[in-house]
Structure P
C-alpha cells in the first residue's frame, strides 16, 4: 500500500499515453526494435503493457502514474529489487538502459521495463506450499532489512488511515446518508488500531512488499514475487496476512505453517500477529482512498460502476462495521 495524495491536474495524463509513444519509448530504452504488438494489462494505478521485440523476447513495461511517486521513491523500489536479486530472492528487477539507469522518461512519463516471466499463478494446495511461501517471505524480509527506504510510506495508522479519513471528511466524499455512521465506525476503529500498534508494533520496521497477495506470486520452479510498486516500511506481518484464507482466528494452521517457513530465514515477532485485523481495516480504507483519487480518471466509471453513490457507501459502511466487530472482539 502506498500513500494516496492529491494530484492537482498532473501533466502529462494517461489519456496522452498512446501506443506509438509506448513503443517508441521502450525501443529507445532497450535499444531494440519491437514487433509492434502491445497488450494492456489490468492495473488500476499505473499503466502496464506487454510488448515483444523482433527477436521474440517479451517484456513488461510499467508507466508510473504521474504525480504519485518521486524519483527517489521509484529508485527505492528498484533498489529493493536489486537487493533481493543479489540475495538470490526470486524477483524480476527492471532492465537497465546502456547508461545503467532503470528509470526512463518519455514525453514527461516515467517508466521501467521488465523481462516477462513465463510462469503460472501459484496455487496453494497443501502444507508444503504454505511452508514455501513462508520461506520466500522470510528471505524477502532478510533482504529488506539491509537498508532503509526514507522516501517510501511508513505503514502506521497515523501516516495512512488517519490521513485518508481526514481527507474523506475534508472533501465531503461519503454520501450524506451514510456520513455519520461511517465517521463513527472509523473513529472507533482508528482508536483501537492506534492502541494496538502502540502495544504490538515494537520491533523495528523494515522494507516490505506491501501488497503480497497470491496474485503477486508466480510458480516457475521457484516462487517468484512480483510487483513491488507498493513497497513500504512496515511490520513484517503485512506481507503475510494477505495470503491467509480468512480472518486470523480462522487461519491458525496456515499462520503456523507460514511462520515455520519464515523463521528459517528471518526472526518474527509473534506478538505482531495481533495487527492482522487492524491491518485489514486499514487496507479497506486505503483502497477507498486510492479510488477516490482516481474517480475522475478516464475509464474509472467503467471499472468501478456505481462508485461513490449512496448504495456504494451503504455497502462500504456495512463492510467496515463488520471489520470493526473483529477489532472489538480482539480487544475484549
Structure Q
C-alpha cells in the first residue's frame, strides 16, 4: 500500500487551492498545520489547532472516523450511536457510525451490521503517524475476524488529512490483504466505503423519528439528482444543504484506479452514502453473485477514496475540478509496511 500516494495527491491539491505559501515546502500557514495526537484508543487530528476528526480504533466493532468537523466548525456526520439522544437525529442503523469501511458478506461473514454472529475489524497496530506540515496521515493495520475470533483477512489503511481553503479533506486508502486464504466480497448492496451525514443533509425528513430539519440535495458526476442517485455509477457524489444557516456539503470521490470504477453508489434519502462496487444484483438487476469479487490467497487489492467537506453547492465548490485533479495526481512509492 502506498502511504505517500495520498501525500502526492494532497500536495497538488494544495497548490491548486492556493494553500502553498510560495516560501518553500517547509513553510506552512499556521491555520493549515495538521497535528495528530496519539491516544490509547484513537488518534486526534487537528488542523490549525482545532479538532478536525478522530480516528477511533478501539471501542466499536470497527475503526471509525468521528466526529468530522467541516467548514464553520460544523459537525458533518451523525452523532448516533456514539452520542445518543441528540435532538433532531434518528436512532436507526446503529452500525452507521459516522465514516467507515465495511461490507457484508465477506467470505460469508456479516461484517456490516451488529446483528447476530457478526464479524469485527480489530485494530492491530499503528504503522506510522506523520504530521506537523500542511498535511498529516495515519497508517494502520487491522485484522478482520469472525465472532469467535478466527482471522479472515487483514488490511492496511492510510488516512490523510488537510485543508483546501475553506474545505477539509480526508483521503482514505485501504489495501485488503488475502493473508489467510482467498477473500470474497459478496454481491450485496450493504457496503462499503460509507458515511452517515448530519441529519440536515438528508433528502427527506422523518418526523416519526424526530428528524424535521432535513433540507439536503444530492448530485452525482453524471448529472443525476435527488433519490435517483441510488445505485447509479458515477465518479463522484455530493450531498449538501443548510446547517446552522450555512450551506455545506460532502463530496465523495471514487478513484479511477479502483476496481470496477466508476463505482455504484448505495446512496439513500436518509443521509447514508456508500461507494459499493459489489452489489450488481441490486443495482443492475443481474443474477445474484454477479458482483462477487475474489482476491486470491496471498494477493491484495486497493481501494482509494476522497471525502471533501466543503462550503456551498457542488458548482460553487468546484467539485468537478477537484475530482479531476484528484484523479490525475501521481502516486508515490513509499509503502506503509516500511514503517514496521
Computing distance in nm of label points 7 Å out along Cα→Cβ at positions 78 and 318 for each of P, Q, the value 4.7 comes from structure P
Entry that produces 23.2 once mean count of other Cβ atoms within 10 Å over residues 94-101 is calculated, selected from P, Q
Q
If Cα extents along the principal axes in Å, for residues 142-253 alone is calculated for P, Q, the one returning 49, 38, 28 is structure Q
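If helix-only ellipticity at 222 nm (-39500 (n - 2.57) for each DSSP H run of 4 or more, over all residues; to 500) comes out at -14000 when worked out from the coordinates, which of P, Q was used?
Working: P: -14000; Q: -2500.
Of the options listed, only P reproduces it.
Here FRET efficiency 1/(1 + (r/R0)^6) of positions 134 and 174 (r between Cβ atoms, R0 = 30 Å, to 0.05) has been calculated and equals 0.20, so which of P, Q was it run on? Present the calculation step by step, with values, prior to reporting the outcome.
On the way: P: 0.20; Q: 0.80.
For FRET efficiency 1/(1 + (r/R0)^6) of positions 134 and 174 (r between Cβ atoms, R0 = 30 Å, to 0.05), the value 0.20 is produced by structure P.
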Here Rg and Dmax of the Cα atoms in Å has been calculated and equals 20.5, 63, so which of P, Q was it run on?
P
Test item: Rg/Rh (Cα atoms, Kirkwood Rh), for residues 126-189 alone calculated as 1.12, pick one of P, Q:
Q
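Read-outs throughout are calculated quantities, based only on the coordinates presented, and are distinct from any laboratory measurement. These figures come from a predicted structure and were not determined experimentally. Cβ atoms are built from the backbone, for glycine too; each structure is taken alone.
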